[in-house]
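In C-alpha cells below, several structures.
Only the coordinates and a few stated rules stand behind these numbers; no lab work does. What you see is a predicted model, and the numbers here were worked out from it, not measured in a lab. Cβ atoms are built from the backbone, for glycine too; each structure is taken alone.
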Structure 1
Amino acid sequence: MEFARKVGAAVINALSYLGSLAALAGRAAFAAFIGPFLGRPVRFQSAVEQAMEAGVRALPILSLITFFIGLILALQSAYELKRFGALNYVASAVAISMSRELGPLITAIVVIGRSGSAFAAEIGTMKVSEEIDALETMAIDPVHFLVTPKFIAMVFMLPCLTIWANSMGILGGSLFGVLQADFTWTRYIHASLEALFLRDVVTGLIKSFMFGVTITAVGCLEGLSTGGGAEQVGRSTTRAVVVSIFLVILVDLVFTTLFFFLGAH
C-alpha cells in the first residue's frame, strides 16, 4: 500500500506539473497572438533581443555540432551499406535522419543548454530578489512581461535553427561522400534533395515548434517556482535543463508515433 501511495502521489505531481506547463504556455500564447488585438502590445524589442540570443548566437556551436553529426552519420551508414554494395545511399540516409529526427532534437538540446537554463536562472534571480513581486505590485503581469517575449523568440527561432542544422548535417555528410564514396559535391546535394519529401521537412519543423514551446514553458516555470536563496536559483536551473531534455524526448516520441500512424494510413 505504501508503494502504491508513492506511485499515486508521483503520478499526481507529474500531471499537476504538466498542467502548470500547459497553463503557462497557453497564457504566453494568448498574450503573444491575441493580446495585441486587445490593446496589450507585446514587447517586440525584447522578443528580438531574445531571438538574437537564443537563435543567432547559437549558430556557431550548433553548426559545429550538426556538421560533425552529419559526418558521423555518413560514416556509420557507410559501414553497413558498404557490405551490400549500396554506398550511394549514404546521402539519402544522412538527409532523412537529419531532417526527420536528429536535426530538431540536437537543435533542441543545444538550445536547452544555452537558453532554457538562462530563462530559469534569469527569472529565478528576479524571483529571489523580489523583482517579480514588484512587477505584480505595479499591476504588470509577469507572464506577459517576461515569458511572452521568450515564447515568441523560441517558437520562431527553433524551426529556423532546425533548418540550418539540417543543412549543416547534410554538408557534414557530403564531406565523407566526396572523399570516400565517389560523389561530387553537386551530385551529393542533388541525391540528398531527391531523397527528401516535403513531409520529412515539415514533420521536423512541427517537432521543433513544439520543442520551442516546451523549452520556454519549462525554463520559465522553473524560474517562477524558485524558492528563497541563491542556492535555489542553481537548483531551478539544473532542474529546468533535466526536465526540458526529458520532456523534449517525450514530445519527440509522441509526435514521431503520431506521424508514423498518419503516414501508415
Structure 2
Amino acid sequence: MDDTYQVYINRVARTTLPEAYQSQVQYIQPSPKYYRNEAGEIQPAAFPGYTVISPPWLDDDQNAGFYSRLAEYQQQVLERLEPNLVVPVPAQSFHFTLADLIWASAYRDASEDPHFEQQLHDRVAESFQKSQASIQSDKPVYWQIIGLFLRTRAIGVCLVPKDEDSYNRVVELRRMIYQNSNLIALGIEQQYNFTAHITLGYFGAGAATADRDQLAQQLIQLNEWWLETGPQDIWVHRAELRKFEDMTRYYRELNWPTVQF
C-alpha cells in the first residue's frame, strides 16, 4: 500500500505548494480530539489506543535540537494564525509516527478482551524481531521537514527521507507490522497511505468561522518562513510501541517492544 520512494517524494512535495493550501483550507473543521469544558477551558478528549513511533521529544536526547526548532515554529504558527484556530499539542510529545495501530472505538472494543493488550505487545515484538535484519544498518536513517502539512482537522509539518535507504527501511518496518497475520487477527490493519508528519496542533472552534482565503495566505507565508530556515533533519534511530489516552502524551513501560534502525 505504501508508495515507492520517488512516488512518495513527488506526492508529499505537492502538499506544500500554494495551491494545495488554497484548496485544502476550504475543508478544515474543528477536531473532536479537544473540547471546551464547563469552565471554558480547552481539554483533550479521550482517544485511547496504540501506535509505533520514534521516541517523543521528552525521551529523545538525540534530536533535541530538531525538536527545539520545531517548538519555535509551532509558536510562529500560533502567533500568526487567528486565536482559537489551533489547539497546540505539547511540544514534549512531538514524535515521528511510524505505524498507526489501533485507536478510539476499535481499541475500546478490542480491549474488552483481557488478553488483547498482551497479545498486541507480543505480536508487535514479533514484527520488530522479524524486521531487524532488513532495517538495521551502520548507516543512520534521516528524514527532513519539507514544509507545512495541512489536514482536515490538524496542522503539522511533513517529512521526506534524506535518501532512498532511509525511506526503504521505514517502509520495510511498516510492511513487517501490517503484513503480520497474527496482528491482523487482532484487528490491526493499515488504513492510511504513509505520509510522514509531526502534528503541531488540532483545529479548534475557530475553524468553523475562519476566513479561508486569509488563512490560505497565512499558511503560504508560514511555509515560506520555514523553508527559508533551511532543512531540519531528524534521526529516526528507534521505533517503540507506545500507548496513548489522548493526543497529549505517548507512554511506554520499560519492557515494551522496541527496535533500533
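As an exercise: FRET efficiency 1/(1 + (r/R0)^6) of positions 120 and 176 (r between Cβ atoms, R0 = 35 Å, to 0.05), calculated from one structure in 1, 2, equals 0.35. Which structure is it?
Derived from 1, not from the others.
Between structures 1, 2, where is mean count of other Cβ atoms within 10 Å over residues 72-79 highest?
1
Which structure, out of 1, 2, was log10 I(q)/I(0) by the Debye sum over Cα atoms at q = 0.16 Å⁻¹, for residues 128-223 alone derived from, given a value of -0.77?
1
Given structures 1, 2, which gives the highest value for FRET efficiency 1/(1 + (r/R0)^6) of positions 24 and 184 (r between Cβ atoms, R0 = 41 Å, to 0.05)?
That would be structure 2.
Given a value of -27000 for helix-only ellipticity at 222 nm (-39500 (n - 2.57) for each DSSP H run of 4 or more, over all residues; to 500), calculated from one of 1, 2, which structure does it belong to?
Of the options listed, only 1 reproduces it.
Quick one: relative contact order in percent (Cα under 8 Å, 6 or more apart) came out at 34 when computed from one of 1, 2, so which one is it?
It was calculated from structure 2.
Using Kirkwood radius over Cα pairs in Å, single out the structure from 1, 2 with the greatest value.
1
A value of 2.6 was computed for distance in nm of label points 7 Å out along Cα→Cβ at positions 80 and 152; which of 1, 2 is the source structure?
This value belongs to structure 2.
Any idea which of 1, 2 comes out highest on volume of the Cα convex hull per residue in Å³, for residues 8-95 alone?
1
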